Structure 1
Amino acid sequence: MLDPSVALARVSEFFTLVSQAVEEHEGVVLHLFNDTVTATFTGADDAQHAVDSARRIQREFAVLAGVWEKDFGLKAAVAMGLHSGDAVLGYAGGVLADRLLVLGDCVSMAERMLHRARSGEFVFSEEVMEVLRAGGYDIDAEALPPLELAKRDPIRIFGVLLDTRLDFT
């Protein structure tokens with residue numbers, strides 16, 4: 001749809017926005033692939049930092065998307081998924097010696113949250129909500145229908161949603 005140089009410039013804008021938001025809130029960008037970014041936040045305020053980063057991305061990408069639609073006729077939106085839990089964080093060695101890796105169920109769960117988010121929204125697990133509440137963090141999030149996964153109890157999830165959200169439940 002776009003000239004390759006224009007497409008690459010837009011992707012660069014997206015990755016720059018996300019990387020800056022993550023790093024500003026003490027996170028680390030781990031992986032960039034196609035139009036997907038994986039990041040991690042560690043430490044005592046990891047959930048708050050992840051949510052602050054998501055809010056900034058949500059707010060600033062809306063502006064960027066408006067410019068892209070006006071200038072290029074390109075409709076775009078960002079969706080995010082957040083989860084908190086134990087993970088293996090480190091360097092594996094060998095061909096991956098210089099790549100920081102995060103492995104574990106919590107990474108898979110964050111991806112599941114992402115797939116429940118709609119354009120412009122972010123969705124997060126009850127684990128994130130519990131950490132936010134314990135820290136006195138104020139967030140206007142709506143309870144969503146639980147995430148149903150095989151061989152697991154339903155997982156309560158929450159979303160920072162848009163007024164235009166369609167409900168397909």
Structure 2
Amino acid sequence: MAEQRDHVAAILEAWGTERPGLDVSPVAIFGRVTRIEHYQAIAVRQVWRRHQVDSGEYDVLAALSRSGPRYQLTPTELYRSVLVTSATMTERLDRLERRDLIRRQPAARDRRSVLVGLTERGRTVFAKAHADLLATEAGLLDGLSPHDREALAGLLAKLAASLERPEPG
């Protein structure tokens with residue numbers, strides 16, 4: 001199969017001509033990851049727009065949706081799950097509650113604690129947005145065979161694990 005050409009290939013070729021001894025091999029990976037993220041971000045923003053949610057709201061709905069059949073978490077569990085501050089989570093919950101996508105209620109075991117749960121409307125909005133997101137991202141991968149997708153996912157998982165490894169000491 002002929003080599004695929006993309007924008008990064010042209011950059012690598014130019015560096016090879018201009019500075020033949022310079023190792024620009026990281027650009028072959030990170031330049032492409034950056035460009036792929038750009039295309040994915042554009043496509044995903046369109047999904048959010050179609051379903052009238054933003055990425056942060058989607059993250060909250062997703063965390064609740066994968067929390068089990070009760071679809072409830074505490075605000076602390078939520079902000080830890082989506083890696084935001086408590087204040088940011090409160091703002092998101094306020095917006096979602098105003099739109100009747102979530103409901104806050106006192107926890108049965110500890111009335112001082114609050115549980116955040118999906119409403120029926122929240123489950124419906126999430127289900128539609130999630131299906132649209134998966135279809136959109138699958139469409140972005142149309143240029144790869146199932147085997148290539150699996151190989152790429154494995155390599156990216158290996159790189160991510162190596163970068164997520166805690167620093168020694």
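For the reader, a short list of remarks on this structure follows.
- For P(r) over Cα pairs in 10 Å bins from 0, in percent, for residues 86-149 alone computed as 19, 31, 24, 17, 8, 1, the structure of 1, 2 it came from: 2
- In this comparison of 1, 2, the computed figure 21.1, 69 for Rg and Dmax of the Cα atoms in Å is attributed to 2.
- Label whose coordinates, when distance in nm of label points 7 Å out along Cα→Cβ at positions 14 and 94 is calculated, return 4.6 (choices 1, 2): 2
- Identity of the structure behind 3.6 (criterion: distance in nm of label points 7 Å out along Cα→Cβ at positions 78 and 142, calculated), options 1, 2: 2
- Structures 1, 2 were shown, and relative contact order in percent (Cα under 8 Å, 6 or more apart) at 19 was computed from 2.
- Answer label among 1, 2 for the case where FRET efficiency 1/(1 + (r/R0)^6) of positions 102 and 118 (r between Cβ atoms, R0 = 25 Å, to 0.05), calculated from the coordinates, equals 0.50: 1
- helix-only ellipticity at 222 nm (-39500 (n - 2.57) for each DSSP H run of 4 or more, over all residues; to 500) derived as -13500 - corresponding label from 1, 2: 1
- Origin of the derived value 5.6 (distance in nm of label points 7 Å out along Cα→Cβ at positions 22 and 110; candidates 1, 2): 2
Just so you know, all these numbers are worked out from the coordinates, no wet-lab data involved. These figures come from a predicted structure and were not determined experimentally. Cβ atoms are built from the backbone, for glycine too; each structure is taken alone.
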